[in-house]
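Here, each number is a calculation from the coordinates, and none is a lab measurement. Computed from a prediction, not measured in an experiment: that's the story for all the values here. Cβ atoms are built from the backbone, for glycine too; each structure is taken alone.
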Structure I
Amino acid sequence: MINANGELSLAFEDNYDFLPLAAQLRPKSLQDYVGQQHILALGMPLQKSIEQGKCHSVIFWGPPGTGKTTLAEIIATHADAEIARVSAVTSGIKDIREAITQAKDRAIHQQKRTVLFVDEVHRFNKSQQDAFLPHIEDGTIIFIGATTENPAFELNQAILSRTRVYTLKKLTQEDLDNVLKNALQHLIDNKNLSVTFKDKAGQHLIQLADGDARRLLNLLENCLDLVEITNHQVNISIDQIKQVAGNKIALYDKGGDAFYDMISAFHKSVRGSAPDAALYWYARILTGGGDALYVARRLLAIASEDIGNADPRAMQLAINAWDTFHRVGPSEGERAIAQATVYMALAPKSNAVYQAFSQAKELAKETAGLDVPLHLKNATSSITKDLGHGSEYRYAHNESNAFAAGENYFPEQLSNTSLYTPSNRGLEKQLKEKLDFLNQLNQQSDEQRYD
């Protein structure tokens, strides 16, 4: 049946058995809700507002199957409000306007509030998100958005300023165990069906669900379709669960949070000199369909940011691995990137250049008005020579050790500036010794540029 919103309504609720098991078991109250105690424990602000029916516009951010839709429905129930649903996957501006119109009519003619639940809200573009703003402000709707992506990156600041973001976490094994127990009791009470698990099949089912209650219940239901029922009893094995589960798809969405989380874990593992962990996260990225060359590019960044002059060979090895991938293809190329990963994880680390360059950029912004000292300017003509360009410049190759001791290459106001402080690791230890030697020559020289 198509309702006034042009959506398929659950006329099937008259035939309860038609509903998927996950829908049949959807909690109707906070007492039945499983998980998310960090925001729903007794006395927490969200728990209080729901129980009191004083709900406000919110964004629920979390992985699939963690209860975002269920929470929206519970909020609507406690607020004695009608719930209207819009999916960013299938809806557009026209659907939003129609939902808003119906909310206004409901408020006028029925004196009833409307909870507008927007699933996958991050998929709406800026103009579509903006369409909600005036109606959130004037109270036409209680806006509840659900997203699996970081709202700070995917939602307009205007939406975020008018809502409160709650983060939902993957359900724990204990949470999923409770969901499974509830499901088994439901099957006994409503289907006269007793389900038991061979060996540790129940635990295997929970592990495959990976914090997703909906996946857990769908897998259980698929198993029930597969196995034979004898005298209202079913015995499910690990092999049967594997048959219905198939190959688990890696949690990875290029451009999404999982993508950036894994790249971050990879980078921090290399920086932390943990080659095994670095290889693991690299493999996870590849398993999820990620691009090996993205990892190669990150290795180039690591070479300058985290290794620097402690081992300058790291940058060349990263370039070589990238080049190898292009020359021989993914199979051998991925292994070359793995080789570079292990090398960089075990290479001596220094962020001295990274820090020095960052300080130099800040200093350059603050002192952009300082002129280049005359002795560093180039005398490009007789006019500039007469102006003193290049005067008193000391040509380093003509000096002892090819070093003009006492010379200064900063503007006079910055003559005592020090930016680069080498570490005592790798090649940079030798660079530090060289820099200390040169600084000593400068201090001992009688030819100081700025007295």
Structure II
Amino acid sequence: MTYMRRSFIVSLMVIGSVVAESSGEVPHYDEHVLPILREHCAQCHRADKTSAGLDVTSLAALEKGGDSGPAVVPGVPENSPLYRAMAHIGSESPMPPDSPKIATAKVELVAAWIAGGLKLTAADAGKARKQLVDIAVDTTALGKSPEKPIEITATLAAPTPPRAHALPVMALAANPWAPLVAVGSLGEAVLHDTATGSRLGAIAFPEGELRVLRFSRSGEVLLMAGGRPTASGKAVLIDVRTAKPLASLGDDFDVVLAADISPDQSLVALAGPEKLVRVYKVADGSLAYTIKKHTDFVTAIQFSPDGTTIASGDRAGGLFLATAADGSNPRLLDGVIGGVADLDWRRDGKALAVAAGDGSVLVFEPVKGLIAAKWQAHETGATAVAYSADGRIVSGGHDAAARVWSADGKKICESAELAGSAFRVTFSTDGTQAFAGDWSGMVREFAADSGKTVRTFTSTATMP
């Protein structure tokens, strides 16, 4: 599928209406979908031969579904097992089995039918798409500010002098309670005061490449993680006020690509090329448990805001939710295409945003595991995603742009002045500014309502 065609379809999915390519109408079951199902699926799934209990020869039977529940639900196509099986997405068994994949145009038409409300005939109005995620943020779940203001009292070291070739910004974090932004580089993190625009100094990371920076939910601890590719991976916890190390965790055999600290600061999760999620106890550094469900590099990890769940995503599109206390009950969320590049929980824990390799941003409702919203955010792969406290989303992509979206995917603004792929994005404490770090080593701070650049800086210098 070309980008223009895919973008057109996905954009219309957001408002719940896709026009059939041939006629300009929303496709319906009798004329458009049933012929495809009869050709490719009915040999095994019909009234007198219901493999897995599924009959595809009537709309009522499809909605009733088979042994695993309904085969189609109106709205986002990836929520329907029938579409996932036809498109070879996620955990569904490919349909038809032991045969070539169904032609893309036919799969797209089925997707458009689902997005358009499962119309039975041309005269049918279709079914309304159920809202799965409440756009309003539950402010009671946003946490409390620290009793003491978060201010760095230590004198930080001077950053390493500028290199001949700038390194991409592979780690970026904003403190949730103070105007502090940390930017990662090789062997150090450089802190900036966003209230004054000044550079505060650097905190060393002698373990190697710094691939992850994460402030704790309290804002009092900075997690630094990374290592040396194919050799070692480690995380260090830093007291933000004093800049002193609190703990060193992990002894992986490859660089850490994803990491997070639990809300109560008792656990640290690390993952990367080894396809494992290892969770360590902060108190003594011991390994608490390992999650072994991923089949490719683990690229994103985050504990839910209430600390009960851990989400992890991989390069193959595997997205899992597990019990944070012990890693039990891992559950796959289907629907990510092109791999999980990044993920972020909404502050009240009722939604999970994912940046996907096909350029889309997806919003999952975590309890049901369904996709509540999906839109084409970037022309090529989406690389980063982050929530503001009020539920807006900022995304970055390989198209050298960072964009701010409403909760349901309406574009608010964009910063398209980046020098390369936007690998990391985040919001300021108050949500008025957004930050994007790119391939050239530059971080651009821009107004989250207009996209206008406020300032730019790197890990080694602040610029006007």
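If distance in nm of label points 7 Å out along Cα→Cβ at positions 406 and 438 computes to 2.8, which of I, II did it come from? Kindly include the intermediate steps, with their values, before the conclusion.
Values: I: 1.9; II: 2.8.
Source structure: II.
Figure out for me which of the structures I, II the number 25, 53, 20, 2 belongs to, where P(r) over Cα pairs in 20 Å bins from 0, in percent was derived from the coordinates. Working shown, then result.
Working: I: 18, 35, 29, 14, 4, 0; II: 25, 53, 20, 2.
Label of the originating structure: II.
Supply the structure label, taken from I, II, corresponding to distance in nm of label points 7 Å out along Cα→Cβ at positions 334 and 350 with the calculated value 3.6.
Answer by label: I.
For the read-out helix-only ellipticity at 222 nm (-39500 (n - 2.57) for each DSSP H run of 4 or more, over all residues; to 500), a value of -2500 was computed from one structure; give its label from I, II.
Details: I: -14500; II: -2500.
Here the read-out was taken from II.
Computing Cα extents along the principal axes in Å, for residues 110-357 alone gives 70, 57, 31 for which of I, II?
Matching structure: I.
Which of I, II yields 0.00 for FRET efficiency 1/(1 + (r/R0)^6) of positions 102 and 318 (r between Cβ atoms, R0 = 25 Å, to 0.05), as computed?
I
As an exercise: distance in nm of label points 7 Å out along Cα→Cβ at positions 190 and 222, calculated from one structure in I, II, equals 1.3. Which structure is it? List each step's numbers first, then the result.
Values: I: 2.1; II: 1.3.
Considering all the candidates, the number was obtained from II.
Suppose FRET efficiency 1/(1 + (r/R0)^6) of positions 174 and 430 (r between Cβ atoms, R0 = 41 Å, to 0.05) works out to 0.15; of I, II, which structure was it derived from?
I
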